[in-house]
1. Give the label, chosen from I, II, of the structure having the highest value of distance in nm of label points 7 Å out along Cα→Cβ at positions 17 and 97.
2. Quick check: 2.4 is what I get for distance in nm of label points 7 Å out along Cα→Cβ at positions 113 and 153, calculated from one of I, II. Which structure matches?
3. When percent of Cα pairs over 15 Å apart, for residues 57-144 alone is compared over structures I, II, which one is greatest?
4. Ranked by mean count of other Cβ atoms within 10 Å over residues 105-112, which of I, II sits at the highest value?
5. Of the structures I, II, report the one carrying the highest value of mean count of other Cβ atoms within 10 Å over residues 41-48.
6. With relative contact order in percent (Cα under 8 Å, 6 or more apart) as the yardstick, tell me which of I, II scores highest.
7. Computing helix-only ellipticity at 222 nm (-39500 (n - 2.57) for each DSSP H run of 4 or more, over all residues; to 500) gives -23500 for which of I, II?
8. Here log10 I(q)/I(0) by the Debye sum over Cα atoms at q = 0.10, 0.20 Å⁻¹ was calculated and came to -0.73, -1.16; which of the structures I, II was it taken from?
Structure I
């Protein structure tokens, strides 16, 4: 039985992928980034496999690709940091208003489904149908969550808590 091009590449991948991933991790210090670099290196190797298969050490070619990809990554990080350092600092953000603090406190007390439905509807302008699809619920259930959430929020915001003035 003759070994196909794909079989040869699969065997090469099985024999070298762990070593190459460890090498990439050593270069980047980030497991996810290392896996991305290795995946890109193998994708490039597959495109050139007919030529690479004839090399004395195709794994050395992969290491070179990972080196270059890693260097590109560090260069991009350096450029981004330099750009951010040269930019004017953002103006300081003032403290949240009393109304914002009260609203956030009241939202935290809602059940998660009501809080999600209210945030999707009022903060992201999603329709009831969109929310139902996203949360995997019936439209009537979403309407109920919105109604109950609004009622609970209104009651919480009108209640005088800990000497804080009422919000209307």
Structure II
């Protein structure tokens, strides 16, 4: 039996392909976040099946125009249960979206063309239609928990066609 052939990658020399997640500096680790904001959406879990469902309701700290945290360095003061991305948590979290840079690196996959580490432009995550920009119905402070079921959406668990392309589209 032969080992599966490694898929060719044009990202082989970059730190996310050469280092284990545990070996990355804090700056390298933080840069794996593509800035989409999908992880900042409220999620519901089916108690019977464990299935996770996304909503279009965001954390109160998410700026839905930029898809970034309003006060990232102090977010735990405002949201004590904000999830810390660590190599261990990334491997354990089942709800990370398929586009998540942390998830892709944990799986040994390449980052997409729109990821800021690849494109060099933090706006390509919005251009590719991956971010939450313009898709948030409200924050957790505005929409009560008992109404979250009315805000279930599928798009955070999907990858838009434009984002799946191998290269940035030439418009």
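1. Ranking I, II on distance in nm of label points 7 Å out along Cα→Cβ at positions 17 and 97, first place is I.
2. For distance in nm of label points 7 Å out along Cα→Cβ at positions 113 and 153, the value 2.4 is produced by structure II.
3. Values: I: 76; II: 67.
When percent of Cα pairs over 15 Å apart, for residues 57-144 alone is calculated for I, II, structure I comes out on top.
4. Values: I: 13.5; II: 17.2.
Max of mean count of other Cβ atoms within 10 Å over residues 105-112: II.
5. Sorting by mean count of other Cβ atoms within 10 Å over residues 41-48 in descending order puts I first.
6. II
7. Working: I: -23500; II: -4000.
Source structure: I.
8. Numbers: I: -0.73, -1.16; II: -0.41, -1.50.
For log10 I(q)/I(0) by the Debye sum over Cα atoms at q = 0.10, 0.20 Å⁻¹, the value -0.73, -1.16 is produced by structure I.
Laboratory data are not the source of any read-out in this text; all were calculated from the coordinates shown. Here the structure is a predicted model, which is why all the values come from computation and not from measurement. Cβ atoms are built from the backbone, for glycine too; each structure is taken alone.
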